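Coordinate-derived values only; no laboratory data. These numbers come from a predicted model, not from an experiment. Cβ atoms are built from the backbone, for glycine too; each structure is taken alone.
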Structure 1
Amino acid sequence: MSETSALGLIFDAAVVIVVAYLIGLVSSRLMAVAARRKGHHPAIIRELGRVLQGVVLVIGVVAAAKVTGLATEFETLTIVGLIGLGITLYIEDAVKEAQSAFIMTQHKMLKEGDQIMIREIKGQIVQITARHTFLKTDEGNVVLLGNSFLARGPFVNYTAGERLKNEPWFTEKT
């Protein structure tokens, strides 16, 4: 292989990877705009944006290997499968936690400032992220709760009644 053809392959690979990166960035931003309009929690939007960018970038790297001839179709499929498996195992917990945060905030069950009790832990929610909810107890301690732990409940929200009274599924007993 000559030096010019090697440089050409490197340039082609770099172009494909840069294009994939830019596509990932643009699609992540578009998804974030749509999610913000729907009122989704900023931490969830950030986490999903990172995942989307990572997936598009991995696809770009695999495409670069294919375009440059560094990988056959079988090798490309094998690489994609292994990368997909790795991504799935890596983000499984993150997706579960983000989904739990999404469901709890979307259904207005929790928001920052709410007073809750789960099992024997009682306190005020000070922050909700894509993976965790931070609770400050009456004693001043901070408790880190996984969102899926919180979603499995049961928990009592002492301050949600007023916010939820206009929801169609919520009926206040008098």
Structure 2
Amino acid sequence: MTTDDWLDFLEAASNIERSLRISPGAAQSKLREICASGVVRSRKEPYSFVARQPQGEGPPVRIEPSEWRQREIDVMTDSDGCKYWVDVSKIDLEHWLNQQTRSTAGGKQSRLVRLLAEMFPAGVPNRDDCPREPLRAELLKRNPSLKPLDLKTLKTAIETCNRVVGNARNTSVSD
């Protein structure tokens, strides 16, 4: 693979954030997860600072998926005080993103989740802060094609949205 075939970890996370419409933290967590699964290949290159400038200290080496399951390599400092630049395979990431967007392209749930993520980038608040009947009315106002929209369908979409953005505690529907 050439250097054009690799993306910096933060750039790759930013691509996930934009494509899935999730928070930066959720995108970084998701990227670590898919690297740990082996779906997206990754590599690391040690670096240190020389005269306040980062300087690579060797060729990039492959990161085994099992290594991701043990630590967050993109933010770690090893026992020698070394930090790492982390890159991920651009081809693997594009393939994974295409699968994600294809699987969420249609259907009421995916439309609801996308709309909720747009309205609440940090996750849907709990029912005390965001009563579900007014939320339901607002969703139908914004997208009439969601009719009929029952509270059970809304609850499932809220759970999915909050799971994706890392706010799984606010899923209650009843008012």
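For which of 1, 2 does FRET efficiency 1/(1 + (r/R0)^6) of positions 86 and 150 (r between Cβ atoms, R0 = 30 Å, to 0.05), calculated from the coordinates, equal 0.10?
Working: 1: 0.60; 2: 0.10.
Working through the options, I get structure 2.
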helix-only ellipticity at 222 nm (-39500 (n - 2.57) for each DSSP H run of 4 or more, over all residues; to 500) computed as -21000: which structure among 1, 2? 1
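Determine which structure produced the value 22 for relative contact order in percent (Cα under 8 Å, 6 or more apart), calculated from the coordinates; the candidates are 1, 2.
On the way: 1: 17; 2: 22.
The structure behind it is 2.
If you work out mean count of other Cβ atoms within 10 Å over residues 6-13 for 1, 2, which one comes out largest?
Numbers: 1: 13.1; 2: 19.8.
That would be structure 2.
I have 0.05 for FRET efficiency 1/(1 + (r/R0)^6) of positions 22 and 142 (r between Cβ atoms, R0 = 25 Å, to 0.05), calculated from one of the structures 1, 2. Which structure is it?
Considering all the candidates, the number was obtained from 1.
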